[in-house]
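Asks: The data blocks that follow each hold one structure.
Bear in mind these aren't lab numbers, they're just calculated from the coordinates by the rules spelled out. Bear in mind that the values here come from a model prediction, so they are computed numbers and not experimental data. Cβ atoms are built from the backbone, for glycine too; each structure is taken alone.
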Structure 1
Amino acid sequence: MTRLAALDLGSNSFHLLVADTVAGGTIKRVVTRKLTLRLAEPVARDGELGRDGRRRAGDAFAELVALARDAGAHLIAAVGTQALRQAGDSVKLRERLFDRHGIEVTVISGLQEGYLSLRGMHAALRVPADAELLGFDLGGGSFEVSYGRAGPLAAAASLPLGAAAVRDRLRHDPPRFLERVDLHADALAQLQPVAREVSGLRGERAAPPRAAATAGTIRDLGRLGLALALGAAPERVRGVVVTRDQLERAYTQVCTLPTGERLSLPGISDSRADLLPAGGTVLLAAMAAFDLEHLELCDWGLREGLLLDALSDGEVVHLDDFQPV
């Protein structure tokens, strides 16, 4: 058994997963940790992370690498997503991290990010290897839509619709109706091409595909929707089904309250309270584009998919890409 670590340098947060490999090429989570940095915001505003962003990223990276080492991880792989794809000073940050820790950060494409997220959801929800799944991963900088089996994707898109990236399009707190309408219309226009592609693959008369979603903003909205419907937010969300009506009710609730008052709602975390209106607008546009009436919540995604990918054929990541912690 080998203990591996996956470090995701995301646009909203840096995430660490330490997991043991299990017979049959699966994993068992040992330690998880999230540090919220909001790097999508300076990148959207200035086109780069900036000195402060690079400093905060360096401190968070050092903390998470130390945690992985303390947790007994032997090898680590680190990947960067949308903020590092876009930032003009991304190379400067990655060179600094390599000089200080000897760990190379690989910036993956949006489609690779979507593939890894779907791989994680596929495994967590025990979807048969030969069955298709539609997966949504709403990050801080981008929104990944992926469709396929446990292997190569059949259809995918990576769109600049991350919750932190589009948050400033809702200029008021709480957001005004027309602001939300404009963002919804833009998101729907960007999502419709991949929705048509998936519909073409399935056949025009086929029912909508089985759909799942990962990322904290979606899980918060899902927990709130279920709490409003059932009286309590679920502790565990993996495989829990939330309906479009429940999500719309949760979305309406968060959009009628200013950020500070959202914290009193069940299932809402303080690190995402300000992102929920923007994230909810994008999610509901996605459900409309794909004609979905419900989806399954999932707590596995990119990091789990990264480890699972490395343990198999390595579509994106190979075990040789892992470095000593």
Structure 2
Amino acid sequence: MKIIFAGTPKFAAEHLSILLQGKHEIVAVLTQPDRKSGRGKKISFSAVKEVALKNNLKVLQPVSLKGSEIQENLSNLEPDIVLVVAYGLLVPKSVLDLPELGCINIHASLLPRWRGASPIESCIAAGDSESGITMMKMSEGLDEGPILRKFVCDLDEKETLGTLENKFVGMSSENLLQFLKDYENKKINEVLQPTTGSTYANKIDNSFKRLDWTTKTACEIENKIRALNPKHGAFTYLGEERIKIFSASTKKGNGSLEPSLILINDDGSLEVGCKDNSLLEIETLQMPGKRIISSKEFVRGYESTLSRNLKFS
């Protein structure tokens, strides 16, 4: 098949690499425009663009797919399908209708649960016990198109955004090329999504990343920390210092710490009070501009900061 691939982050780039192992013709790669990043505001390429350039693929980076010029360019490529993985731009109906076999989205959840921008983070933060990948034929609605195939996996007790993304890439490595073969040979039936049971995963912003020690239990906070590790980092404040927390564990039994209060144990470990007298032990964290360290290293290295502030906010 002649395929246009559309994607932007590392998760999408790994799917492009899988696609390159097959015999399909990738006629173009769509990815978001280059961004300025870092302290020097240097131009950086998306992970998908990096893979595309290494493999001498045609790269298109429109700011929108609604323009007539980009739509004409895509039409001239005469694709059989457009394969979308975490692209990040709206695909209008005029583009959905271009390929002969339609546009297929590889969505990182078991639709209709967690439609939207952050399905992996959302399922971990919510404490889901399973997740997976859904191959979906795209429609105008947000992740509402018919389901073509699902691949399911269990979530481990300490699952993080990073480990679950790796699981999904492994599942795609085993199944994507066979799925495309079956789809091309019309061996897959479309199944409409149920009208009930849908949930939505919004874009990750600071309000989601900031930890709330007062209204959330230790278990809920631990889930969120794992959901944001390693890409985002959950954060809290110690005085005026914004601290990212990358791993933590819920302590068994109830404690007596008020929510957000910090206890420094004799062995240098840190515990924090949460809702319902639950306790969270902080394992790794990061001060602004510094490397990720253990809580014990933090206690040794930031004694003066802790002496002034024994409460997260």
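Asks: Here P(r) over Cα pairs in 5 Å bins from 0, in percent, for residues 3-82 alone has been calculated and equals 3, 15, 26, 23, 18, 9, 4, 2, 0, so which of 1, 2 was it run on?
Replies: Working: 1: 3, 16, 25, 21, 14, 10, 6, 4, 1, 0; 2: 3, 15, 26, 23, 18, 9, 4, 2, 0.
Going label by label, the one that fits is 2.
Asks: If you rank structures 1, 2 by percent of Cα pairs over 23 Å apart, for residues 131-210 alone, which sits at the top with the largest value? Intermediate results must be reported in sequence, preceding the final value.
Replies: Values: 1: 31; 2: 36.
With respect to percent of Cα pairs over 23 Å apart, for residues 131-210 alone, the highest-scoring structure among 1, 2 is 2.
Asks: OK, next. Using relative contact order in percent (Cα under 8 Å, 6 or more apart) as the calculated read-out, with 13 as its value, let me know the right label among 1, 2.
Replies: Working: 1: 21; 2: 13.
Value 13 for relative contact order in percent (Cα under 8 Å, 6 or more apart) corresponds to 2 out of 1, 2.
Asks: If you don't mind, there's one more thing I want to ask. helix-only ellipticity at 222 nm (-39500 (n - 2.57) for each DSSP H run of 4 or more, over all residues; to 500) was computed and gave -8000; which structure, 1, 2, did it come from?
Replies: Working: 1: -14000; 2: -8000.
This value belongs to structure 2.
Asks: Right, another one. Among the shown structures 1, 2, from which was the value -0.43, -0.66, -0.79 of log10 I(q)/I(0) by the Debye sum over Cα atoms at q = 0.09, 0.11, 0.12 Å⁻¹ calculated? Walk me through the numbers before you get to the answer.
Replies: Numbers: 1: -0.43, -0.66, -0.79; 2: -0.54, -0.75, -0.86.
That value comes from structure 1.
Asks: Taking FRET efficiency 1/(1 + (r/R0)^6) of positions 43 and 107 (r between Cβ atoms, R0 = 25 Å, to 0.05) as the quantity of interest, name the structure among 1, 2 where it is greatest.
Replies: Evaluating FRET efficiency 1/(1 + (r/R0)^6) of positions 43 and 107 (r between Cβ atoms, R0 = 25 Å, to 0.05) on every structure, the highest lands on 1.
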